[in-house]
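Each structure below appears as structure tokens.
What follows draws every value from the coordinates through simple rules; no lab data is involved. This is a predicted model, so every value here is computed, not measured. Cβ atoms are built from the backbone, for glycine too; each structure is taken alone.
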Structure 1
Amino acid sequence: MQTKKTILLFIDWYLPGYKAGGPIQSCANLVEHLKNEYRFLIVTRDTDYCETQPYSNVRSNEWNIIDENVHIYYFSATKLSKKNIHSLINKTKFDAVYLNGIFSFSFTIIPLLYFRKNKGHKVILAARGMLAKGALAIKSKKKQLFLNFAKLLGLFKNIIFHATSEAERIDIINTLGKKNQIKIAGNLSKNITLKSFERKSKQTGLVKLINVARIAPEKNLKFALEILKEVKSNVQFDFYGPVYDESYYNDCKHIIAKMPSQVKVTYKGVLPNSEVNSKLQKYDAMLMPTLGENFGHIILESLLASCPVIISDQTPWKNLESTYAGWSIPLKNKQKFIEAIEFLAQCDEEDFNIYTLAAYQKSKDFIENKELINSNIALFE
């Protein structure tokens, strides 16, 4: 029997963590779909995003066997160093390396420095939307300084960039030049068995909206709140997510304090991954006018829960209106966001379920696309 190829995967935060959002989900989905094709050795931290307390159910600084083809090494903060990471690489047998993200010092730069000196392994670097124009605008000086340093050192030489779309391939070229090797493989969904569609109840004159995202400028919660201030219908808006930027959250609270009486806004704290689907099913739509998403796992999750989405056009989920799965709206068109919310609020149950069925069908079509699996396998071949 042929031995499976082994992939050594580096990521800042991984399961059972969930507070880092999309990057964890992207890698977890990749591993879950491909673990029968490859053996994965995952190197990560023993804490969740923005946390200092280690996970209670893992052994730090040693390999944890999750199943036959998935082993995870959880570094503690005290042991996470260049010396120990390089030592771990030296002691580990593998066929290819997968680095999740561009700017992580411990889980991208340190491994790249190792493989710059120790050539011979296939190294794949997932950009994860970090080279998009909007993403580079945040802490732009620091990021540009690193990219200049990386080019000078030849840090990206002889590696393969993983782009999840044609748009991301163009972002990589625009930032790093045309000479880099780039492979396109779309993001994968959770490896799930689809349930059949179920109709949802809806009260005419009220719309229940949800937002699930970290509270930070790039997720654009303030803009969502400014939209809601101008809605005349009855709205319940609940938002979930870790507070990443305290100052930004304070600005949001000031807007919430001035909300009209017919709009009820509540912060519900952090939502664990295991509860996302069941929670989404209780709402009429998701409102997330994000400044940009490389993929938007929460968008797919929402569609899967038969929950139409009202999002910006800065994601891969385009032309939603044509299929009735939701709205993808330019950020400059605030009025169209308001009109979409007003429309949903006034929908009766019959009309509303045209949208819930369309949302479910959109997710079903995506999840059943076998070409996505094949393109991700091709990354490592």
Structure 2
Amino acid sequence: MIWRRLPPVLSPVTPRALVDGVAAVAGLHSDAEEKVRSVLRQRYGYVDALLTDSGTSALILALRGIVGAGGTVAYPGYACIDLTAAAVGAGVRVRLYDVDPLTLSPDLDSVRAAIRRGVDAIVVAHLYGYPADIVGVRQLAAEQGIPVIEDAAQGAGGVLHSAALGSLGDVSILSFGRGKGTTGGSGGAILVRNPAQAAWMRSTRKLLKTGSQGVIDVLTLAAQSVLSHPNLYSVPSSIPGLKLGEMVYHAPHQPRAISAASAAILRSTLDLENREVLRRRARAKDLLSRLRGIPDVTPVRAIVGGESGFLRLALIDAAGRRTPRGDLGALRGYPMTLDQHPELQSQLISGEFGGKGSQFLRDRLFTVPTHARVTPADVAGLSEWLGQREIESPVFAAVT
């Protein structure tokens, strides 16, 4: 058994943040939520922010408010299964557009075709920190007066045209789950741009179920901060019931406000993002420099005007022969296109499918870690593995 095992993703958490979470459980830091909202408004340039118990809950509320039950939303054909949960939770119908496998960005011709088939809103999702062309999508959508929801749950410090991912949609969604670039242990946010949306948000906030104190959030995040060390991570990763690194569908629930503990933790961890993004980019640059000359491995590139925050480094295995190294945190991407999700079938409009680009990503995309616990020796191990040629057929796990 290989005892040293890299976690696929890792969000920075300080002891001070955990102490703040414990204090919030005890009834202190009652102003944390308002302080986090203020930071988000300033950072992303929106007029208001609503904090929820998860990014999925935030997207459910946005879909309910913008699309409405029975309305139609356009989704990328390749994306996180949480988009499926949000569609089910909001009761919306789904059309699909394709994704460019070289950039993880929307295929604009496919978006245009989805608009012609009829949609009430479009969701654009950034994957692994890579910027999706939300500017191009908004230009197409504006011609028909269609709002664009920016799913920046995996934005992770990426930028597009010097603007932070999460600041470019008509409405934006953030996630603060444990696998995201910035974490509160759990939590999400909706960011709105104009006064009419802000009025809707105020009424939604009044109706939102009260969040918990967050005892589980603190305990789980504290355990993760210890067990995510590479010398210990083999313990939780060996427990099948935890399903770490797998794509797991979580049935939607009635959205709640963010927990007191998560809001308090976020107040501290939001300050860590810029430094962590710089570190992830440095590791990605090192890895990319070692990939030159490996003919059947193609790095996903950021679109023109964009720069990835590298939540993970995304690569295309052109030959489809590599068996990802779980001990090095190298995993396959999502193993299904959205039209293959059984849970989405009740919402998916007949005839919609992910597209050839989405299918290619399903079969060929894999990702490697860039977080703070990736050492120079790990980078060397990853580059050695990537340079191998004769490799057995892949048996992949997925990371969400």
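See the values below:
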read-out: With FRET efficiency 1/(1 + (r/R0)^6) of positions 138 and 346 (r between Cβ atoms, R0 = 41 Å, to 0.05) derived as 0.90, matching label from 1, 2; value: 2
read-out: Computed 21.2 for mean count of other Cβ atoms within 10 Å over residues 26-33 - originating structure among 1, 2; value: 1
read-out: Structure with the greatest value (metric mean count of other Cβ atoms within 10 Å over residues 178-185, set 1, 2); value: 2
read-out: Which entry (1, 2) yields the derived value 14 for relative contact order in percent (Cα under 8 Å, 6 or more apart); value: 1
